[in-house]
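**Student:** Once you scroll down, you'll see the structures, which are given as structure tokens.
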Structure P
Amino acid sequence: MGYRRKGTRVVVERDAVIHRQGRVTPCMVVDLSEEGVRVRAGSPVDIGEELQISCGLTSRHSLKCQVQVTHTRSSEFGARITNISPEHRGHLREFIDDLIAMKVPRL
């Protein structure tokens, strides 16, 4: 059975970079959750490949994590977060919570 996403996924467009085999490749994070990311990249990746991804979340906080590619489609791929520091996990959680709060109508 394959990996299934957990948690809330939010649509974003954040410039990012992939660190892979000593090379840095620009990309775009197009959505994310506390468990994974969807990335638009100019170069192909392989299912199961381990990558490092870095991107800015806000002007004060960034996301840096290791991911494993779970699926690919055209110029995009989905990946599960496999390693992230507690600090960056906190930044990610806060970023997602803030985006969700902005989209929920206030009574």
Structure Q
Amino acid sequence: MGKDSFAPGDSKKGANLFKTRCAQCHNLKEGEGNKIGPNLHGLFGRKTGEVEGFAYSDANKQKGITWENDTLFEYLENPKKYIPGTKMAFGGLKKAKDRNDLITFLAEETK
């Protein structure tokens, strides 16, 4: 498993990470609406700052990247470093394995 790039992980472990580290601020399913953070349904292939009805920071709107495995892998390590000015208060997942597990789960659950 690559340490500096995405590699498929364990979605069950990713589900637990989502529950304990992400679910308080994000929903996953279509139609569930936004919480403190935007709903993540349809995340893959979407550009930063595009969830309808969510008040993004200018930094998120202007970043202009498309969310996919590699961009999420880098972002989730340190969100405030990847998008300076983001409103996301999450400090990040430092372990590559944790990021891989979470991204694998998100890829399955946000379609």
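Quick note: the coordinates plus some simple rules give every number you see, no bench work behind them. Note that this is a predicted model, so its numbers are computed, not measured. Cβ atoms are built from the backbone, for glycine too; each structure is taken alone.
**Student:** Comparing Rg/Rh (Cα atoms, Kirkwood Rh) across P, Q, which is largest?
**Tutor:** Values: P: 0.97; Q: 0.92.
When Rg/Rh (Cα atoms, Kirkwood Rh) is calculated for P, Q, structure P comes out on top.
**Student:** Rank structures P, Q by relative contact order in percent (Cα under 8 Å, 6 or more apart) and report only the one at the top, that is, the highest.
**Tutor:** Details: P: 22; Q: 36.
Largest one: structure Q.
**Student:** If you work out Cα Rg over 2.2 N^0.38 Å, for residues 9-72 alone for P, Q, which one comes out largest? Don't skip to the end; give the middle numbers.
**Tutor:** Details: P: 1.03; Q: 1.14.
Structure Q comes out on top.
**Student:** Here's something else I'd like to know. Have a look at P, Q and say which one yields -5500 for helix-only ellipticity at 222 nm (-39500 (n - 2.57) for each DSSP H run of 4 or more, over all residues; to 500), as calculated.
**Tutor:** Details: P: -5500; Q: -9500.
Working through the options, I get structure P.
**Student:** Determine which structure produced the value 19.9 for mean count of other Cβ atoms within 10 Å over residues 33-40, calculated from the coordinates; the candidates are P, Q. Each step should come with its number before you reach the end.
**Tutor:** Values: P: 19.9; Q: 16.9.
Source structure: P.
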